[in-house]
Every structure is written in structure tokens, then in C-alpha cells.
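**Student:** So, here come the structures, one by one.
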Structure I
Amino acid sequence: MNDDKKKIITSLILPVGFVLLLWVIKISEIIFNLNFTGFGILPGSVKGIPGILLAPLIHANIKHLFSNSLPILFLGTGIIYFYRNASYKVIFIIYLGTGILDWLFARKAYHIGASGIIYGLVTFLFFSGIIRRDTRAIALALLVTFLYGSLIWGVLPIDSGISWESHLFGSIMGIFCAFLYKRSDPAIKYDWENEIENEKEYDDSVL
């Protein structure tokens, strides 16, 4: 097995494990007729503090969970693959930071779901790509945004049934991490990228 394949496999471990955990929790909730919503974030309440850690593990229904599962797999794998040194710290900061901001500033209602993490990963990849001029990261973030086009509207208080605060705070944490770790994991340039740059330099010199 070559190094690239090993890197892909190791990049999949955390996202796949996390998504499997989400499905185990949801299936258990259904089988045993339970409702874990009370373990979500309840802003400003002592009762809601555990939700800072637990809320991303809880989803309202199968549709909610399914809509979050694929982006987590794509983005989680992408961030670990492209930003090996910073990735785990970034994921931790987005996970914890989004929950804390939710608890401090969100509406007085239970906030559940991993979508805040998704927004954080998208904005981290996108802004990291811009800052580092890393076309791979920008492409991945734009692909997920294209596939889940409603992401762009999720930070606005349009639907009272959606935790837009989690989306907004997740995005803020992602941008924060992009600047915090802008010098970590320098972008790797592939041969085809170098060829394009060399051609451009040659054209400029001719002119």
C-alpha cells in the first residue's frame, strides 16, 4: 500500500467512526423509544451545559441525521487529509467553541445536531484555501456547498425550527481556525500546478 492510500485510510477513521456513533445513538433512540433532545444545548441553563459536548451527537430524526452524515464524511476526511497537523485541533476547537457560543448567545431552546460542525469545517477549508492559495481545499468546500446549496442560507434566522445560531457560530469558529492555523500544513503543489506556473512565467517573459 502506497503512502497516499495509507493517508486516505487514516483520514477516514475519525469521520467514519463519528458518523457510525451518530447512527448508533439515533437507532438506539428509535429502538428503545427514547428522546435525547433534553441532552442538547439549552442556552443560559446549567442543565444545558452537558449539551456543549452532547448536542452534536443528537439529531431530531433520520432525515436530519442523513443530511449531516455525508458532509461530515466528506469534510472530515478532507480536512484530515489536507491539513494533517492542524486538523484534530481545528475539529476540537470548532466542536467545543460552537457549543460554548450556542450556550452563551443562542435562543432559549434546545439546540441539537452536528450541522454547526459542518459549517465550521466548510468555512475553515474555504478560508484556509484562500489564505494559503490551496485550490484543493477551496474545491472541496465549494463542492460541498454546491451539493448542499442551502448551507449559505443556514446562518440566517429564516426558519425558527433550525438552529441558525449553531450554523453562524460554527462558521465563525471555522474562520477563526483558518487564521489561527494559517502557517500550519503548507499547501502542497502538484506537478501540474507547477507546470501551469512555469508556463505563465514563460509567457510573461516573452511579453
Structure II
Amino acid sequence: MNLIFLGPPGAGKGTQAKRLQDRFGIVQISTGDMLRAEVTAGSKVGLQAKAVMEAGQLVSDEILIRMLGNRIERSDCLTGFILDGFPRTEPQAEALDALLAGRGLKLDAVIELKVDAPALVERIAGRFTCAKCGAGYHDSFNQPKVADTCDVCGGHAFIRRADDKRETVAARLAAYERQTAPILPHYAAAGLLHSVDGMAGMDEVTAEIMAVLDNVPVGVEA
């Protein structure tokens, strides 16, 4: 089963991909993690990417596609994969189509986690974690039971991610709408796109995704 999860930052793609990974034994592939692994391994394409990043430039689509091609050839992808964070643009989607076709593979489904942008900003911008144990909290939805004291470890220091600031989240959502949302028609035209409510509870979202996958014919192109 080969899947793509689409949705803006904070929509829950990583959480849901991990749940499917655990349930079906298919690999979650995050382009960020893949990029870091190639750089750390010192592979040829990893060294190319490192040079580009050290020059302060963005890694090209060509390098990302080569990395992805290497990744899906590994044995842990034999039962399938979930792409989390790729493709982000229409040229990347077209390059991915060509990559998979060249290997006799196909996508089985593209799952879009639809969100309400203002509500998502509120959900992300309120997050904070215990600096000691990493337990997660939220200003509106999940405050510690005792003010300024972690429920798990009793720590008193809390941190917020820099990219969880309200203005940063809004900018990332705008970037998604500008760059990634236009690829939705590409997959809709191919009959692959399925939308679920990303604002629902985690278990509800998982149930919606499972309902989609129960009706998706899975296979490999000859």
C-alpha cells in the first residue's frame, strides 16, 4: 500500500502516518528525516544536498527525487510506504509519478487532512511542553493540573517551539495554500484523492482514514 498524506503543518499527518505504520507495517517516509539520514550517511546524493544547504539554498527537486528513489528501494518499503511532507508542489507530484512508474509502482491513495485554518492556528499556537520530560500541554485545551507543574515529572520549566508562534503558524499555512493545495486537483483527476476531517479527534481521523482504505483497491502496476 503506497500512500501520500497531504495537509498543512499541524494537521496531524505525522501522527496518523505513525498509526498506519504500526497497524500495517508500512514505512512512514518524511522528506526531512530522509534528507538528514542521507547527509549523515555521507551518500553521494547526501553530500550534494549538504553542499546546497551549507550554501544557504534549497535542495532541488531533482535531489529530493533521487533520495526518494533510493529510499523506496530499501527492503522495509516492500510492503508499502506513506509519504509525509512530499510532494509539496505540482512539479514534485509529476516527478513522483514518473519515479513510481519507472519502478512499476503506483499510488493507492492520497489522503488529504482538511482543516479550518483559524482553528488550526489556535490549536498549534497554544502548544507547550515540559522542558524536562517532553510532556505536551496546551493553553486552552490541556493545562497542567497544578499551575506551572508538569503532571508527569513535576518539573517547573516549560518551552514553546519557535515555529509554533501564532504569526509563524499563519505564515506556514499560507505557504501551504499557495504551494501545496494546487496539487490536489492533480490527484483528484487521477481518482486518488480522499479527504478526511483533520479537525476531528485523533481516533475519529484514524477511523475515517481506515474507512477510505477499506475501499481502496491495492496493487502494483504491471
Structure III
Amino acid sequence: MKNLVILISGRGSNMVAIAEACAAEGWDARIAAVISNRSDAGGLVYAQQHGIPTAVVNHRDFEDREAFDAALAQVIDGFAPELIVLAGFMRILTPGFVQRYAGRMLNIHPSLLPAFPGLHTHRRAIEAGCKVAGTTVHVVTPELDHGPIVAQAVVSVRPDDTEDTLAARVLVMEHQVYPRAVRWWIEGQLEATADGRIVHRSAAPQLLIGS
């Protein structure tokens, strides 16, 4: 059984979606721990209520990113994870940390990468006149919000959309596409092509379309 460690900074809704899918679908995996950089992260409560070990590594206790990442890695390694899942973890990770877990760390970003890396993605999509928006699950690399794309989900941008309404519809799709991508990784269904793209071995659709 594979150990997963999930990193969160807030309510952890994607963490909840992954944990529920893992239990409901009988994955050959378990959530070994949920770790946060904030002691008040709402997702820690869910984890504790469901018997999932939790830990807090407060970034404010460290003088720089390198020191924080070193402490975080020490805690993560204590749970011997095969996969690390970033689920709303709002810290920029150092290249050394990313290299330590190269090829076994996933992230979800609320845009159709490579468009709109960084923050305020929904506002930027609306301001740019995009007709679609969405979310991307990708392998974490040292470059922020880049890395090979595992799966994406798309929704239409409606004429009356606000940042909040668009974000809400995209979040619904996040809760579908992220558990699916994590399960693929667990089952060994993902492979890299010669040019670095991630494909599904059985050609399962790597794009979900919402409304």
C-alpha cells in the first residue's frame, strides 16, 4: 500500500476530495499524513476527525525558505511517502526541496497552464477575455506552476462571471480531476514520453469538460 502525504495551507477541500475518493474507490494507498504550514488550517480538523495523522511546520518559525523546507522535508520523510500531493499549499518551494522529491510530487493550479501561473488566475482569465478557464494537475518542478501536465479540467467563462463565480465552478472540477490524477499515479498508469509529456498508458481522457 502506497503512502501519500498531503500538504495544505487552508481548508483543504482538494485534500478532502482525495481522501474521500481513496476510501470510496478502494485505492491501494492511504493518506499517511496531512501537513500544514499553518496551525489554523481548516483541513487539519477534517484529517484529525478521520483518523489521519497531522503535523504543522510553521514557516514563520524559520529565517528563510531553505530552513523551512529542510524542516518540512524531515517531517515528510518520517511518513515514508511514495507521493506528495500539494493541495492548496501556499508556499514557494526551493529547488532543493523539489529535487528531493522529483517525479513524485503533484500540484493543482487553478488555470489552464501554461496560461496564468501565479495568483488571481480567475480574475486574469476574465480580464483577458478568455472563453474557457479551468485547472491543471501537474508534476512539480523547480519552475513555479510549470512541469509536465497530468490532467486538466475546463469550464466555460460566462458573460456574467465574476472572479468568485468562476472560481466556484472551477473548484468543482478540481475535486474531480485531482483525485483521478492521483489514482492514476498510484496505479502506475502514467508515463513520460520522449519529449517529456505525461500520458495515460491506456489513453484515458486527460481532459475533463464541465459547464
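FYI, it's all coordinate maths here, none of it is from the lab. Predicted model only: the values in this text are computed from it and were never measured. Cβ atoms are built from the backbone, for glycine too; each structure is taken alone.
**Student:** Matching task: 0.05 is the computed value of FRET efficiency 1/(1 + (r/R0)^6) of positions 73 and 137 (r between Cβ atoms, R0 = 25 Å, to 0.05). Pick the structure from I, II, III.
**Tutor:** Answer by label: II.
**Student:** Suppose you compute FRET efficiency 1/(1 + (r/R0)^6) of positions 33 and 161 (r between Cβ atoms, R0 = 25 Å, to 0.05) for every structure in I, II, III: which one lands on 0.10?
**Tutor:** III
**Student:** For which of the structures I, II, III does the calculation of relative contact order in percent (Cα under 8 Å, 6 or more apart) return 19?
**Tutor:** III
**Student:** Thinking of I, II, III, which structure, once helix-only ellipticity at 222 nm (-39500 (n - 2.57) for each DSSP H run of 4 or more, over all residues; to 500) is computed, gives back -23000?
**Tutor:** Derived from I, not from the others.
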